[in-house]
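Visitor: These are the structures, in C-alpha cells.
Taken together, the values in this text are just the output of simple stated rules run on the coordinates, not laboratory data. As the structure is a computational prediction, the values presented were derived from the model and not from experiment. Cβ atoms are built from the backbone, for glycine too; each structure is taken alone.
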Structure 1
Amino acid sequence: MNPKFYTWGTYALLIFILVLAFFPIFWLVLLSLKTQVQAMTYPPLFIFKPAWQNFVRLFTDDSFFGFSLLNSVIVSLGSVGSSLLIGVPTSYALLHSKFRFKKILLSWNLTTRMVPGMVFIIPYFTAYQVIGLRDTYVGLILIYAIYNLPLVIWIMVPFFDQIPRELEEAARVDGATLFDAFFKIVLPVSTPGLITATILTFIFSWNEFVFAVILTRRNAITAPVAITKYIAYVGLEWGTMAAGGVCMLIPVVVISALIRKYMVKGLMAGAVKG
C-alpha cells in the first residue's frame, strides 16, 4: 500500500471518528442557544442569532436548577471523598496481603459494577424509607460510594503493584512506620492513579440519574433529575434542557482537560509490565 495513501486514510478515519464523537456535544450546544421555535424548525438551523434566555431561565426560574446543581456538587464530592478514603487503603492492603483468595475477592468486588443499578432500586428505596435516608445527601453519597469503590480498587491496585517494594523497605529501615511509608512514599508516587480514580468516580456521581430520580424528591435532588422538570405536558422545552446539559458538561470537560495527562497514565497502568 502506498505510504502516503495509508497516512491520509488514517487521518480521514480519525477525523470521521472525532466528528462522530463530538457531534452530539456540538448539537447540544447549538440547541441550547435556540428558541423553542428554532429548535423545532426543520430542516435544522445552523446559522441563527444565539438566544441566551435558556441559560438565564435555568438560574432565574425559582432557582431550582441552581439549587440542584449545588446538590450535585455536594453529593459528587462527598462520594468521591468517601470512595477514595476507603478504596485506596483497601487496594494497598489487598495487594500486600497474603490472603489466599485475594484475586477471587477482587473479581467478586467488581460484580457490583456489572449488575445494573435498577436491580437494587426497590431494596434501596424500601430500606431508605425505613431508616430515613430518602431525599438526603447521606443516602445518595452512600450509594454512589458503594458503586465507586470497585472502580477505585481496580484502578489503584495496578498502580501500587508497579511501585518497587525497595522504596517501602528503605523507608522502613530508616525508621518510618507502615503508615508513614504509605502516606509519604506510596501515595505521592501514585498521584496519576489517584487523579484518574477521582475523575472517573466524580463523573459517575455527577451524571448518575437512576438512583437520584427514585431516592430524592426535593431536598437532595441533583441536576440530572432537575433537567427533567422541563419535560412538560405540552412538549419538551428543548432549549432549556440543552442549556442544563451544557452547564453539567462544562465542569467535567474543564477538569478532564486540565489533568488529561494524568488520566492517560492512570488508564494505562498495568498495561505494560517489565
Structure 2
Amino acid sequence: MKIASFNINGIKARLPALLDWLREAGPDVALLQEIKSVDEGFPRMEIEELGYNIETHGQKGFNGVAILSKLAIEDVVRGLPPLDENDDSDEQARWIEGTVVGDNAAVRVCGLYLPNGNPAQPPESRPKYDYKLAWMARLEARARDLLASEEIALMAGDYNVIAEPLDAENPERWVTDALYLPETRAAWRRLVNLGFTDAIRETTQAGGVYSFWDYQRGAWERNDGIRIDHFLLTPQAADRLTAAGIDSTLRGRERPSDHVPVWIDLDI
C-alpha cells in the first residue's frame, strides 16, 4: 500500500499539478494539507474520476486537510480531541483521520497540518507560538492513544518542524524560527520517543533530503530546503515499512506548491 502526504498549498490553484501527480505516482492513499477550501468547494469530481474516495475537513481560505483513498475510508474523525474540559476547542481545520482496509490489514491514517507558530519572538508575547505548542500537546495525547490501540497506524503531514540540523541546508538561518526553536524540537522528540518511527530517517540518513523550498531567494535552484513533512509510524506500521521517499522533482514544475509529496510503502 502506497501512502503519500502532500501540502498542496491551495487545492484550486494546484489542481492540475495534483491530478498529474496522482496519475503518475498512483498512491493508494493521499493525505493533503492546506487545501484552503470549505468542504463544499472541494473539487471532488476531477479526483473521483481517478478512482479516489474523498473525505475533507475544510476551512475557508486557510488550513484544511483531506484524505484521498482508492480504498473505502471508514470511521472518519475531524479535529484533535481536547486534552480536558478546560482545553478550548480548536476551530482550525488541521486534523483528519480514518481507517483504510488493504488486502490483508487495516491502517489508521491520520493527516495533519501542524501550526507554523511564527512569529515566535519576543517570548513574552507570542500567541501563535503558544498555539503551536498547545496543539503539539494535543497531538501527543492522541499519539499515546494510537500506540495504546496497537493498530497499524501513522501520523503524516506538514509538521512545521525541522527536527535536526540534518533537515535544513542552512540550519543557522532557522535558529530563531518557530520551526526550529528548542521547545519545538523538544516537543517533536517527546512525540517520537513515545515509540514512533520517522519513516524517511528509517530509510536514509543522508543530508540534502528536503520536502519544502521557499518561493523566495531562488531556494529551489540552490536546494536551500528543509524537511518538515514527516511520516511517524506506530511499531505495527514500522514493521511493514518497505520503502519511503520524497517526490522532489515536482517542485521544479509549473506553478508548484512550495512542498512536495512524501510517501511510504507498507506491506499490506
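Visitor: For distance in nm of label points 7 Å out along Cα→Cβ at positions 14 and 214, which of 1, 2 scores largest?
Guide: That would be structure 1.
Visitor: Now for a separate question. Computing relative contact order in percent (Cα under 8 Å, 6 or more apart) gives 19 for which of 1, 2?
Guide: It must be structure 2, since only it matches.
Visitor: FRET efficiency 1/(1 + (r/R0)^6) of positions 206 and 254 (r between Cβ atoms, R0 = 30 Å, to 0.05) was computed and gave 1.00; which structure, 1, 2, did it come from?
Guide: Computing FRET efficiency 1/(1 + (r/R0)^6) of positions 206 and 254 (r between Cβ atoms, R0 = 30 Å, to 0.05) on every structure in 1, 2 gives 1.00 only for 1.
Visitor: If you rank structures 1, 2 by Cα Rg over 2.2 N^0.38 Å, for residues 198-245 alone, which sits at the top with the largest value?
Guide: Structure 2 gives the largest value of Cα Rg over 2.2 N^0.38 Å, for residues 198-245 alone among 1, 2.
Visitor: Consider the structures 1, 2: one of them gives 215 for volume of the Cα convex hull per residue in Å³ as calculated from the coordinates. Say which.
Guide: The value was obtained from structure 1.
Visitor: So P(r) over Cα pairs in 5 Å bins from 0, in percent, for residues 86-221 alone, computed for just one structure, reads 2, 9, 17, 17, 15, 13, 10, 8, 5, 3, 1, 0; which one of 1, 2 is that?
Guide: It traces back to 1.
Visitor: So helix-only ellipticity at 222 nm (-39500 (n - 2.57) for each DSSP H run of 4 or more, over all residues; to 500), computed for just one structure, reads -22500; which one of 1, 2 is that?
Guide: Value -22500 for helix-only ellipticity at 222 nm (-39500 (n - 2.57) for each DSSP H run of 4 or more, over all residues; to 500) corresponds to 1 out of 1, 2.
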